[in-house]
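Below you'll find a set of structures to go through.
What follows draws every value from the coordinates through simple rules; no lab data is involved. Bear in mind that the values here come from a model prediction, so they are computed numbers and not experimental data. Cβ atoms are built from the backbone, for glycine too; each structure is taken alone.
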Structure P
Amino acid sequence: MLSLVVACNSGPDEFDGLGKWRFGKTTLANAKREGRCDPTKLSDGRDATWCYAVTPIKIANRATTVDLYFLGSGDDAPLIEIQLHTRGCQEDQLIGWMRTSFGQQLDEHDKKYYWQNKYLFAAAFAPISPGECEVHFVPLSEQSEIARLKK
């Protein structure tokens, strides 16, 4: 299992992705080598590709499953969402990890926490059900996906 390596461009709190999955660099061709990918539709109707069964990432001392979403279906389709799902999630540890990695959150309500830097928007839902958490990362260019996560 891989440990988390946060990709960074220009200093603290300026992450542009997680591990090898980086906004503006990772394409669908990268994910196809590692997991399974199927066509899907985004909430706004755009065509996308969902990739799953990729190598787990460890955050807050827990393994997570990783789902990746790409805009389009060609090998050059850009990464537009990294979604992590954790079972056995300890909410305090997860939120602590997010705060350490991304700084103080922008907003918090109803067990939903939000962060933003100059590259991405992050949303942590802790918990989504007892012992389960989700974390979503999207590039700032994906305003419709950010709006979806804020609902």
Structure Q
Amino acid sequence: MVLYEDLFKPRTQEKRFAQVKDTEQTLTITLAAGKGTIIDAWAFDQALNKITKAYPGQGIGLDVTFRNYGDTDTIWCTIKDKDTGLILVRLDGVPCSFSGTVNANVLVTWAAATFGGPGGNIPTLLMPNKNWNLLIEAGHGA
């Protein structure tokens, strides 16, 4: 026996038409990022004179100026011994490495190594007994 009870029922469902796209729009949100750019770097002696030569064991100061040419971001800067690839570590144990939030288009001058103590005569870096090839790098991101 076959039941046809649903066959002759009146349809109560509403008819639907297919969706037709009339317009569209796309939206792209760009990832915000800083851009650490080195402007200048120099070595200096105890009298704060810029130097390009030093004697072995002579105190050396290092300054780096960089700018964030991107969006507000974490900007970093390091000073490495180019021959070993290692970040310089000052005599007080502090690495020559900067990292901090820098606003867009802000110029930063960083004293990576300097002279301190009484009379400003205690250096934080000493010239090694070789030519010192330094690599200064800057970038963005944590």
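At-a-glance table
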{"read-out": "Which entry (P, Q) yields the derived value 0 for helix-only ellipticity at 222 nm (-39500 (n - 2.57) for each DSSP H run of 4 or more, over all residues; to 500)", "value": "Q"}
{"read-out": "Kirkwood radius over Cα pairs in Å, for residues 41-104 alone - structure with the largest value, from P, Q", "value": "Q"}
{"read-out": "Per Cα Rg over 2.2 N^0.38 Å, for residues 73-120 alone, the highest-valued of structures P, Q", "value": "P"}
{"read-out": "Given 2.1 for distance in nm of label points 7 Å out along Cα→Cβ at positions 25 and 97, calculated: source structure among P, Q", "value": "P"}
{"read-out": "Among P, Q, structure where relative contact order in percent (Cα under 8 Å, 6 or more apart) as derived comes to 28", "value": "Q"}
{"read-out": "Mean count of other Cβ atoms within 10 Å over residues 65-72 - highest-scoring structure of P, Q", "value": "P"}
{"read-out": "Kirkwood radius over Cα pairs in Å from the coordinates reads 19.6; which among P, Q", "value": "Q"}
